[in-house]
1. One of P, Q, R was used to compute Rg and Dmax of the Cα atoms in Å, and the result was 22.1, 71. Which label is that?
2. Figure out for me which of the structures P, Q, R the number 110 belongs to, where volume of the Cα convex hull per residue in Å³, for residues 326-381 alone was derived from the coordinates.
3. Supply the structure label, taken from P, Q, R, corresponding to mean count of other Cβ atoms within 10 Å over residues 182-189 with the calculated value 26.1.
4. Just checking, which of P, Q, R has the largest value of distance in nm of label points 7 Å out along Cα→Cβ at positions 246 and 398?
5. Can you spot which of P, Q, R the value 2.1 was calculated from, given it is distance in nm of label points 7 Å out along Cα→Cβ at positions 238 and 270?
Structure P
Amino acid sequence: MSVATEVRTKYEAVIGLEVHVQLLTQSKLFCSCSTRFGDPPNSNVCPVCLGLPGALPVLNRDAVTMAMKAAMALNCAINTRSRFARKNYFYPDLPKGYQISQYDEPLSQDGWIEIEANGARRRIGITRVHLEEDAGKSLHEGFPDSERKSYIDLNRSGVPLIEIVSEPDLRTSEESYDYLTRLKTLMLYLEVSNCNMEEGSLRCDANVSVRHAGASEFGTKTEVKNLNSFRFLQKALEYEIERQIEIVESGGTIEQETRLWDSREQRTYGMRSKEFAHDYRYFPEPDLLPLIITEDWKDEVRRSLPELPEARRQRFISEYALPEYDAAQLTASKILANYFEEVAKASGEPKLAANWVLSELLYLLKEANKEITDSPVSAASLAELLALLSKGTVSGKMAKEILAEMFRAGKRAAEVMSAQGLEQINDAEKIAAMVREIMAGNPKQVEQYRKGKTATLGWFVGQVMKATRGQANPQLVQDVLKRELG
């Protein structure tokens, strides 16, 4: 599907995202069952998360604290009083026949997050952040459909979630991608979730509609469900925007419905008509008291907040004199930022540390298909190498070779240098002796240089570096050559 550019520019997309984030609690939201991922199916269950008659929920305080952290980091107002509600719908993986969520009295609301849009920063509103329990998981096996079997794993049932609902402020798939990326980075900084999309710890539903550019009224929206990768989110939005534009252009009507993204066919398809709030028959959860958040609790959570990505980016720029781009790249990951800062402080060379972490180290990690957490080169080891480089003990070229061997063998810089006899030669007299020997063996080139062919100097530098296996200090070699040839 492809809409002509001149047609596409006549329309504007309106996008709002609902992001579900599993919280990193040890136990479920309303019972003591483990939240551990990957355990045998239906092994982490009890009468509460199975919805058995007479079982009563008990709220997990840690889950509330984590939800408050996320809400505060998203600049939301924490409501002193919130309450849980029953959201009624019938799925095989929802054993109670309802989900305990929050509806008209959420934990928090009215926040915002900044994104990059067309080279400028723009605020996207956050409608609310509320708590709810996750449903179980349906597993399907077999082909063709006549031989298909479905299984239910209720280990996930009752795992605590926060739902982060944005305002319909996003306009493109690129903005949506950036929004989700920044949201994930924030959750990882807060350590409230591992945001592992493959495990279902971060899931996204997208509400999307189109309208004529400049119009104020919203068009009819569709909801694209369960987008479990950033790439799928972007592709699904691009497809859905073009699909809706084609329908409107041809005089058709958009149906308000829930759609699913098919990654194999690269298209969305209708799943069911879109529910409204009244379809879920919300009513207050009778087995749970209202949740009261005291000012002392708020203050305790606020004090526990770590330095967040934006504040850390600004500090890297001011404290370490890093360019904006480098600071943004380094703070995109809390683990990478921690690694860089350890290297910078230990080596005393923050700019050098930023260059080597972002270029040489990340290149080696990418080639080895490793994450920074799996780096064979510790921050202390890289700092040791950079200290040698800044003192002139090794050259830049030698340092790259040493780092590659450190990465391969898991050794420290001193061990590699000792084993390979690598150390920069900074003895001017030693270099001068080599220069005179090379000059004696190459009188023709000496004569050419003295007659004004100064480009010959590069040839002599190459000969000295070759003779010293690249260990001579290049600047010192040039200085000695100019003196001796002159």
Structure Q
Amino acid sequence: MTSNMVFMKKIISLVCFLIIISCQSINDQNDLPNLILINVDDLGWTDLSVMGSKYYQTPNIDKLSDSGMTFFNAYASANCAPSRATMLTGKYPTEHQIYTVGNSERGNKKIRKLIPVKNKTVLDLNFLLIPEMLKIKGYVNGHFGKWHLGPKGFYPEDNGFDINIGGSHMGSPGKEGYFSPYSNPSMDDGPEGEYLTDRIGDEVVRFIDNNKENTFFAYVPFFSVHTPIQSKKEYQEKYLKIKGDNNHNRPDYAGMIESVDENIGKILNKIESLNLLNETLIIFTSDNGGIRAISDQFPLRAGKGSYYEGGIKVPLIFSWKGKIKPNSKSYERVSNIDLFPTIKNIVDYDNNNLKLEGLDLSPVFENKKLNNRSLFFHFPIYLEAYNVHKDNGTDPLFRTRPGSVIIKDDWKLHHYFENNSLELYNLKEDVSELNNVFKENEDKTNELYQELDSWRKKNNAPIPNELNSDFDQKFVDSLLLQIQENKVSGRIFKIK
């Protein structure tokens, strides 16, 4: 079955190529923009100087923000692989069924009350992805960086990309980290000591140069700033001399961010030097929030893997000279699930059967409102703690437990399945999600719960309800006491 699906995708790619050749003049008349989609790995909401950091230095991303629209209430639909799958398909995780990385039974079995839903780790080939849509419209597509959506046979080149540099099953840079040799099956090693982020930037610039006469799509999912935290030596030394604060203070992480920014600068400079700014839409975002133990996203609560704001709120910038007003800002609550329908509208892809679940953001570029907008998050599995003392997630043992979330206007409702518990926050008044006000706002709680439950039923969202026979409350209580007494330490917390 899998080999047949791969074969059919290759046939579709060949047909698309023939359409491109025969219809190139039509595509020229359509005046479609080039597209560059930059997706930084694990970059937190506050990890840019344009988003308020006084320690990290991101002049090129700040320049990109100045040239277009910055969204200050943008979200990733999930974390890591599920977020990428949702962005590329325009479908919530309930559709593609990728909820996490690897096994859904994360954390020690003695501390999980429920049997979690089974998790998929491969993005099915039957989904139409953004690059496949663009290929039909005549684009040349290049993938540069992290894929992490399946094994060989499900790589970027099987999903609409003409060129793939670095995209494979790997979710991190490889055993040697960010310095060559990389041990990446989809990328040749560079000179010994070459820095991976620089290599990706150079490959994107080369792709743009080679396709300046074509209409192109460059998808740039940097591996950075994912662990291991490895900066170029000279950048780390630079930040050792700069005073941080309680939230941002790691020189090695700051150096990684500077390398990302520097290579985005290379890309922007190439577009400008080729006089393609008016013909190129550039989108910048992150796949999830930052890891709180590495970079605290204060005033947001928690970090990567959590469905509190620090885990899902991300930077988002759209820039397109002559089409999007420079230095414009939006406070609409939007998500990376909206990228597909936005791009679909911009390239005028006429297919109403896709049933995309996000919204076209084009009206926001003209300062129009997204009326009656709700965002949904569904996580029917467990994600163990990264750091029991710093995560500030659902509880010290987990970044999050099985549950769902709805955000509508300034209200956010969490529903956790283990105890059927509810948490309601007014994000305008309490962006840190410290004051659970569901009891004082019964009508709002019921309204949001009903909408969330209707969405789950409509989307056949799986809800775990089978009790785990290995659960041990005494074991849990003992662990919590050890954590409270500071007897458990270590950045990565593993329970035996």
Structure R
Amino acid sequence: MKRIGRNVVVLLSVLGLLAFAACGPSSAVAAKPAKAVKSAKTTEAPDELGKPKAAVDIKKMADMSDFDPASWVPPKGDTIKIAYVNAFSGPGSLNGIIHITPIMFAAHDINKRGGILVDGKRRMIEVIPADHQSKPDSCKKICERMVLQEKVHVLMGTSGSNMMKIINEVANKYKVIAVNEGALAEELQDATNFGRYSFMTSPTTEQIGRGMAYYYGQIRKKEKKFYILCQDYSFGRGLAEGFKKGLKEYYPGAEIVGEDYHKLFLTDFAPYLTKIKASSAEVIYTGDWVPDASNLLKQARNMGITIPFAHLFFDEPNMLHEVGVEGTNGLVHIDVYDMPQVFKNYPDFTKFYKAWNNQWKKWKTPPYNSRLFEHGTGGIGLYGQSAYWLFSVIERAGSLDPDKIVKVWEGDVFRYANGKVVKMRSCDHKTIQPLSVTEYVVPAQQKASMTIPPYYWYDKASAAGPAWVVPASKILPPMDKNLDRCKGKSDWGE
């Protein structure tokens, strides 16, 4: 993905809001559910990623009944200092809240367990909001302030790959750890931009695009005609390129019957939808996020277009409820965190899920009391699990020395709370990970994934139903062989 210019900084902040924001549901279509395909197991086979060296230990999870993000106050003093860098003001301010809330949840859990023993002393975790205001200059300034004045040990972020690039640059300059849990650009860890202290827990645009293509070509094996409609900037084009590459690899019999890119914040999709209607397309592949996603879906349904949307961001729950059950039935969502039938396949997760969901029911302060935070899955889940992974690495390093942390994290295999296993590739610090593809179904059918009461995610919108794993081995993150550390390595980094 090419570097993103200043003119889309605010837009990327909005992207981060949807880039993993909600539950597994999505909105779009009245297609029939997939048949004759069994849901895959939740976790990877042992030979995929190897045995986890550590995991989120749900059995040791603290009593979280006092956690409220609106009133949470981090510990002060001689702490493990994590600066969470994102937009906390301006038009993208909700981004910061969406990302930092599950990170605070993880920190609260570990703190109530007694903190982490580092350098011979047990310390609590302090999470500090750092507002980059969706501006490159502000991002650099706040990162340097966090490192030089606040003496943070970790910079974590963010919405927008251009912002993450700045965070990484500052971290590598001053030798503090940087964790990317929200930006998807391939270039962030390439030969030009790689830094020893920066780690990427989020997937890349290519992994996501190839993952969706794998689902249609190797799992569903039904629709063959695809229309690509994405936003006209590097993120949208990156997702499209990943999908096209994946189709060539996993579904050579498929046909792209149309390909268009539209300007951001478009209000009239009729010209594109007219072309789609005349194209014989069976699926629309898109990377659009709201408000574009909402406008696109509503206008498609109003024009009588009922074919499925295959998507990453049509999962924003408020949008799903606006469109309703019928309009969102049949959407196909690729997810960065959720795994199929998690409550059934990984029973311990029920305790973790309820620790979040039970608290959400008590939150009274906007925006925490909205549907956006209800389930703590999807992207919200990924952000929090990235924090747990970081905390585990620090604990196993037994030190805040960044070089000792790097040594532990390179090649580390970790299991998230929902059983998903991930591996940090040693040479370029990209995460090897499975993804899941979920079909959205009506409330009565959502028990395919919500296998505990009330047996549906939403009763007034279609949401996650049957789901399938895209194995990590089929969507290994791209590796820049020009990076000296990666020369002679396999795509697994070995």
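Nothing in this text is a laboratory measurement; each read-out follows from the coordinates by a stated rule. What you see is a predicted model, and the numbers here were worked out from it, not measured in a lab. Cβ atoms are built from the backbone, for glycine too; each structure is taken alone.
1. Going label by label, the one that fits is Q.
2. Structure of origin is R.
3. Attributed to the structure labelled R.
4. Going through P, Q, R one by one, distance in nm of label points 7 Å out along Cα→Cβ at positions 246 and 398 peaks for structure P.
5. The read-out was computed on structure Q.
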